[in-house]
Structure I
Amino acid sequence: MRKVVHIIPTLSFGGAEKFVVNLVNNSHNFQHEIIIFKDQQPLADLLEDKVNVHLVEKEGRISLGLFSKLEQKLRELDADIVHTNLFGADFWGRIAASRLDLPVITTEHNLNKQEIWAKSLIKRALKNYSKVYTSPSVAVQKYMNLNYGIEKENVEVIPHGLELSNFLHTEPFMYHIPLRFLILGRLVMQKGIDRAIEAFKAIEHKEWSLDIVGEGEEFKNIKRKIDKYDLNNRIRLWDPTKDVVSEYNSHDVVLIPSRWEGFGLVALEAMVAGRVVVASDVDGLSEFIEDEETGFLIETDDIVQNLIEKIEFVLEEKKRCREVAENARQYAKNNFGIDRMVKKYENLYRELC
């Protein structure tokens with residue numbers, strides 16, 4: 001059986017990391033191994049026993065020695081294909097694989113709007129090091145073309161898939177009072193959590209609660225804004241969790257007020273779990289959420305005011321929200337099962353062998 005070695009900086013909480021875990025757990029026609037650079041791997045607990053994680057430590061910022069260490073590990077693992085995810089893996093992993101004449105598939109997950117110019121330059125310089133590129137959305141495919149010079153026809157769009165059975169046993173949409181809102185993900189500027197807090201401040205007289213689950217560089221700023229608006233009894237911050245199903249099960253509405261979003265895996269999970277999704281009308285999110293049919297999209301021209309209006313609508317329109325939540329669950333079940341995604345990736349692996 002041919003072996004695919006996935007290289008990704010960590011297995012911490014994030015959409016790219018979840019993608020790798022879902023792919024390797026459900027691919028049965030190839031062997032899979034994972035290489036990480038830092039010993040940050042909470043999601044490793046979700047891996048099947050058949051998948052091993054190998055730590056090849058990156059020492060220092062530049063870490064030129066990492067190329068040789070990766071080459072050695074790829075030889076040890078007897079890799080047939082290398083699959084890279086996120087910048088560190090795209091840089092060190094692709095160069096190491098090229099030295100061994102191994103074919104590389106690279107998945108770009110996001111619109112890297114905060115990426116420094118040097119990283120963009122490196123990606124342009126290394127664009128021919130990958131035999132195949134994939135992206136989870138047309139938005140990311142277009143971004144790769146504009147920013148890295150990768151032709152659209154060289155990028156196969158493969159939307160992320162989910163193990164549906166993990167989410168389908170959640171309780172039906174309940175409509176608790178107060179209505180329970182959830183923001184789940186990395187606490188970074190991209191996710192627009194600051195704008196959600198501003199919106200909830202404007203409607204603090206309504207019956208709602210908000211849980212923010214995650215970690216990241218914006219934690220202190222988010223906490224400061226919650227304190228400033230005196231919303232500590234309504235908005236709570238929680239550490240990230242592997243048990244996302246329990247989070248969906250105990251909430252009614254999932255908010256994704258992102259400034260940009262390559263795909264939006266949390267939105268998809270929430271849809272399968274039968275929750276109401278309120279998300280920014282941007283990029284990958286707009287590709288699988290239909291406004292007022294499978295979720296509620298927020299126009300971005302005056303996003304705080306538009307978010308206020310959407311939240312107020314959700315608070316008032318119980319019947320419509322139940323219909324939208326059910327529509328979303330059926331749509332996601334029919335279109336985003338993990339088998340469809342895995343089949344497409346296995347076909348790409350076969351072409352590379």
Structure II
Amino acid sequence: MAPNVLLLLENHALGGVTTICRALALALQRQGWRVEMVSLAESGWRQLFASARRCDVILASHNFRPAYVGWGLGRMLGKPTVVWFHGPVQEVLALSAASPLKRAWLRFFYARLKLMVFVSEQSRLSLRRFLGQQVRPGADLSVVANAVHTATIAPAAPREGRIDESSRVRLAFVGRLSAQKHPELLLEVLRRLPRKYELTLLGDGPLLSELQQLGQDLLQAGRLAFGGARPHGPDLYRGWDLTLMTSRYEGYPMSVLESISAGVPCVGVPIGPLREMLGDDAPYLLARDACAEAIAQTVLAVCAMPRRRLQADMERVLARHRMEDFVGRWERLLSSAAGR
């Protein structure tokens with residue numbers, strides 16, 4: 001009999017973490033598992049205790065607050081807790097200028113975790129570097145890369161020709177407009193591309209007003225648009241020719257997998273998780289470095305490639321990110337954690 005799982009989320013905000021958590025919960029439920037998703041932002045301690053008592057294993061879907069709550073509930077109720085790391089700890093703390101006190105607390109806390117799952121090898125290495133020799137003896141640090149439903153989110157039928165043969169080339173960015181995503185770099189990339197290249201930013205966040213000011217010239221020229229935050233899924237990507245990712249760091253970005261699953265290539269900067277995702281099958285989608293000129297040159301090179309070549313390589317990427325394989329890994333991990 002499959003164990004009951006309590007899946008703790010920080011909130012239900014739009015984004016890759018929520019997308020992959022919902023996908024895992026639904027897939028496990030289809031396999032006969034009982035999965036209860038609880039948002040900390042919408043739940044009190046009474047509900048959390050009641051849900052934790054009913055479950056066999058707690059899955060904390062983030063390495064900060066959900067991890068603290070999940071670990072605490074597990075300790076009090078004698079329930080195994082798995083912490084799901086969606087990003088690289090060292091890089092997150094560096095960008096947020098975390099205090100020495102917070103870093104010391106996190107080292108203390110993470111050194112007590114027994115079961116950890118990471119979305120990328122880069123995220124696992126980041127935690128190992130952060131903890132040094134303080135990793136708990138016998139701790140299980142597994143990597144399960146994110147996935148997409150390739151059976152239902154099939155790439156469009158291959159088209160002939162090249163992207164740059166169109167009179168307009170429609171670029172898109174999907175994500176939060178925050179320092180982590182480095183969206184101001186996108187404006188510099190656009191300025192280095194021919195006028196027929198247009199960019200829509202699909203997201204919201206603290207940098208929205210600043211980006212609107214920085215992009216006044218591009219807005220007036222009709223080359224830049226702000227589309228607001230939208231629910232993730234294949235339909236979000238099908239109207240574009242190419243998507244872009246300029247993040248300073250990532251865990252294992254769902255937006256790239258979703259874009260590729262919709263048949264839309266994504267050009268990104270050469271951060272570790274993107275090298276893991278694309279390096280074997282489509283390395284040309286990664287710029288040589290994270291400067292605007294390198295990204296713009298990569299966009300031009302990809303848009304000049306035959307569409308059939310792009311499609312074939314994207315299909316190879318998808319073949320390594322099947323939801324069936326992802327769910328199978330999680331079934332084995334959660335069953336083992338629950339002692340089944």
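Just so you know, all these numbers are worked out from the coordinates, no wet-lab data involved. Please read these numbers as outputs of a predicted model, since none were measured by experiment. Cβ atoms are built from the backbone, for glycine too; each structure is taken alone.
Annotations
- Structure from which 5, 22, 37, 24, 9, 2 was derived, P(r) over Cα pairs in 5 Å bins from 0, in percent, for residues 184-223 alone, options I, II: II
- Each of the structures I, II was assessed by FRET efficiency 1/(1 + (r/R0)^6) of positions 128 and 272 (r between Cβ atoms, R0 = 35 Å, to 0.05); the largest value belongs to II.
- Structure responsible for 34, 22, 15, with semi-axes √(5λ) of the Cα gyration tensor in Å, for residues 40-167 alone calculated and labels I, II on offer: II
- For the structures shown (I, II), distance in nm of label points 7 Å out along Cα→Cβ at positions 72 and 112 is largest in I.
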